[in-house]
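J.: Below you'll find the structures, each written out as structure tokens.
Since every read-out is calculated from the coordinates, none of them should be taken as a lab result. Treat the numbers as computed from the prediction; the structure is a model and nothing was measured. Cβ atoms are built from the backbone, for glycine too; each structure is taken alone.
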Structure P
Amino acid sequence: MIQWALLCVGLVALFRADWLVARRHAKHAARLAEINAGAPEQLFEERRELLAYPPPRRARLVRLFGAVTTMAMAAALFVDGGAAGG
């Protein structure tokens, strides 16, 4: 069952990488704007972390993750014969 779920995750990451990266950028920018406007930080040094670790600029790494996950889960399903149990 988990193989099917991870296969779906891999396909989404492979074919919708631009959307995932854009969404992550939007969330990052929105949270940073909230903190700069005076909202309390939810985590220890959240503002410093947001500034130090911006989201990736390109979707290449997300697509690579999607491709590797899709191939690995397709192989796992082939070996298991598509079994639902794990």
Structure Q
Amino acid sequence: MNLQMAELSKDEKMTLIQYAIKKYENKEVLIEKLKRVFSEKDVQRGIDTLIGTQKVRRIGPEVLENNESHTELPELPENLKPLLAQL
């Protein structure tokens, strides 16, 4: 399955990035994995948006973490589960 980013809603994109952060905390690894689905620019923009909305926090220069004490991780929609498994 190779979904293009245009086929995902903005919320689905942000949710997928959050679950990818949960799976791969290292920013460099995370970006490499997400580049299979999104452009690097879109990955970076998504990460910046999640940090700006305090859904994700940066722990040092290389580690990202979901800010689950601030906001709950959204439920992963069924259509994103196979995509996340491919990352």
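J.: Kindly point out which one of P, Q the value -14000 was derived from, the read-out being helix-only ellipticity at 222 nm (-39500 (n - 2.57) for each DSSP H run of 4 or more, over all residues; to 500). Each step should come with its number before you reach the end.
T.: Working: P: -24000; Q: -14000.
Here the read-out was taken from Q.
J.: Something else: Of the structures P, Q, report the one carrying the highest value of percent of Cα pairs over 20 Å apart.
T.: Numbers: P: 51; Q: 24.
When percent of Cα pairs over 20 Å apart is computed for each of P, Q, structure P gives the biggest number.
J.: Out of P, Q, which one gives 2.8 for distance in nm of label points 7 Å out along Cα→Cβ at positions 35 and 67 as computed from the coordinates? Don't skip to the end; give the middle numbers.
T.: On the way: P: 3.3; Q: 2.8.
Matching structure: Q.
J.: Here's a follow-up. To which of P, Q does the computed value 59 (relative contact order in percent (Cα under 8 Å, 6 or more apart)) belong?
T.: Working: P: 59; Q: 37.
Label of the originating structure: P.
J.: Ok, one more. A value of 1.3 was computed for distance in nm of label points 7 Å out along Cα→Cβ at positions 19 and 75; which of P, Q is the source structure? Could you put the intermediate results ahead of the total?
T.: Numbers: P: 2.8; Q: 1.3.
Derived from Q, not from the others.
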